[in-house]
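Have a look at these structures, which come just after this line.
Nothing in this text is a laboratory measurement; each read-out follows from the coordinates by a stated rule. These figures come from a predicted structure and were not determined experimentally. Cβ atoms are built from the backbone, for glycine too; each structure is taken alone.
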Structure P
Amino acid sequence: MIVHRHLLTLPFLLFAGLTPATESLLLQAAQVKALGIETAQASAPGSIGGQLPARVLVPNEQMRVVAAPVGGMVEMLAVAPGSSVKRGQVVAHLASPQALELQRDALQADSQSALLQQNLKRDEQLFAEGLIAESRLQATRAAAIQAGAQASERRQGLALAGATAGKLGGKLALTAPIDGVVLEQGAQLGQRVETSALIYRIARLSPLWLEIQAPLELAATLREGGPVRIARSEVVGKLIAIGRAVDPASQTVLLRAEIGKGAETLSPGQVIAVDIAGPASTQQRLPAAAITRHQGATLAFIQTAGGDQGSTFEVRPVRIVSQGGDSVTVDGLKPGERVAVKGVSGLKAMLSGVGKE
């Protein structure tokens, strides 16, 4: 065994953190074979799996539903899926006996409230003239207040149903709550529907979300605000959320990106491919077996030379960024460097021998 040492000792190397080491081990070809040493090339985390699949979604706050406020029959449908609508535009008519009941109850409640208000004014005048007792005035006032509250409640119920106040009859008009595009039609012409039945689902389609399942190693290197590019396109969005939960089956993390400019080229529910670049840094992905610990430091053995006569391995401290399954992402390597992934225990034993000299 031939071991070359340079001026810096290993203790100083370990203290230096991620500063490139000058400690190296020179092995003859026979030693490499005897120790079963094999090397592999470090790869950037962003290269894991190439392009990633993504699903196009509408942000929750940009979706609305047009639902039947009361039970009835669908008399008219003015739009269909794919149609653009404006806020307040009538999109459907509903014929509803329940709406007639609400109109009747509202009219009766308004009439009763008006009558009791008149009684209250009369009793206030009589009490001022000393013709009635105060208890009668208080009873009249309480009845007027109760009738007013009931009338207000009936008017609010009528407004929620979309029915016209002040008269009986007429079709119940359902309107679009926002400017947007009709994504779904939930009822057919002539169909009888129950209260809260879906008539239309409407959405504003800009911006849109992308939900991306990313490998854990890649997700650990990303930051919110980073770019996301749709494959084979110039459309670029940004990361707005990086999930914390890991799918136990696929060991992936859910990423959410937002697409503003260029969202018109996408459709909700569409599955596309996206490119997410890993950070331009010294972070690289390795098999977990390539990493070892020695005297409190985390090390990797980087092959700096190799051939028929032997191989040279540089001992370099690295910092573990993330670990998942059989791979680990570390900081402290250069892209393309070859690292010992088998026979690492033998190299560590040699290193321990060097430290005892």
Structure Q
Amino acid sequence: MSNIQENYSLKNYNTFGIAAKAKYFAIFDSILSLKEILKTNLHQQEKFFILGSGSNILLTQDYNGLILHNKIEGICILEDNDNDILVEVGAGVVWHNFVMWSVSQELSGIENLALIPGTVGASPVQNIGAYGLEVKDTIHKVTALEIATQKIKIFNNKDCKFAYRNSTFKEELKNQFIITKVEFRLSKTPLNKTTYGAIEQELKNNNTEANPKSIAEAVINIRSRKLPDPKVLGNSGSFFKNPIIETNQFEELKKEFPEMVGYTISESKTKVAAGWLIDNAGLKGYQKADAGVHKNQALVLVNYGNASGAEILNLAKEIEEKIKEKYGISIEPEVNIL
């Protein structure tokens, strides 16, 4: 049998620091080692979950199944031309490390996504985004192993069916594929997207010109001020998605709440800042036992010590109810709840 371990502690594998165990746990660092684990057929007998850095999960109980931990590493340039490069990255690479590599190569396209927790393999599933950029804008191809057949399949950008914080891997193909590699097309010309959030102000404060490196540094500074370090205070970054509502509903709400923050998605849709909704409802810094809303960023739920996943989930549900009651808007978690 391959390196499958039983009754395995997940405390160091989730950034909330929840003390939960997995019935079975296995690490794979190549397609070969992944196939070996799948040959045991344990995934057919048990439910299973693909774990990256554990930064986008909330464990509400022990996991009664198989946790597969992706550790496929490597960054490899496939094509290099005058305008851009094509780079293949292992799904187990830490996302922020890849952003820093890109910036060190003076490449542009993902610098606004600095310090987002998680792995490269999780980035297309979630279609991660921040400060005006989404990862779908740079993904060229996704390589994944089909669990049922153990065959490799290539998904081009269109195949991935990217949407806001969503993709085919989160919807119709959920639990059918394990992402092993992702190809990105990165630009040699700086995109310099600085209008979203406080990036322009941060660049001004630092007295620096916009380029991939300075933008990444600005984002790191902003995020570090707003978001607690999970090594110090357990959290999973932004807990809730920004809800998308009808623009006419947003305009009506603006009459009552003139400060409400929203971003136009289309003529009929507006994305509302969930952090503003929670903050304005008086919930920033709200705490119940060891589960709380962070004092500097209302989107972040935190574990002040010994909160259980169930306690954090109950807090999240309470917040959802209060937001619905106050604004008539439904907000939902961005994290996977297990």
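Highest-scoring entry among P, Q, by relative contact order in percent (Cα under 8 Å, 6 or more apart), is P.
Upon calculation of semi-axes √(5λ) of the Cα gyration tensor in Å from the atomic coordinates, which of the structures P, Q produces 31, 27, 19? Structure Q accounts for this read-out. Calculating distance in nm of label points 7 Å out along Cα→Cβ at positions 191 and 327 for structures P, Q picks out P as the one with the greatest value.
For the structures shown (P, Q), distance in nm of label points 7 Å out along Cα→Cβ at positions 39 and 103 is largest in P. Computing distance in nm of label points 7 Å out along Cα→Cβ at positions 23 and 239 gives 3.4 for which of P, Q? Considering all the candidates, the number was obtained from P.
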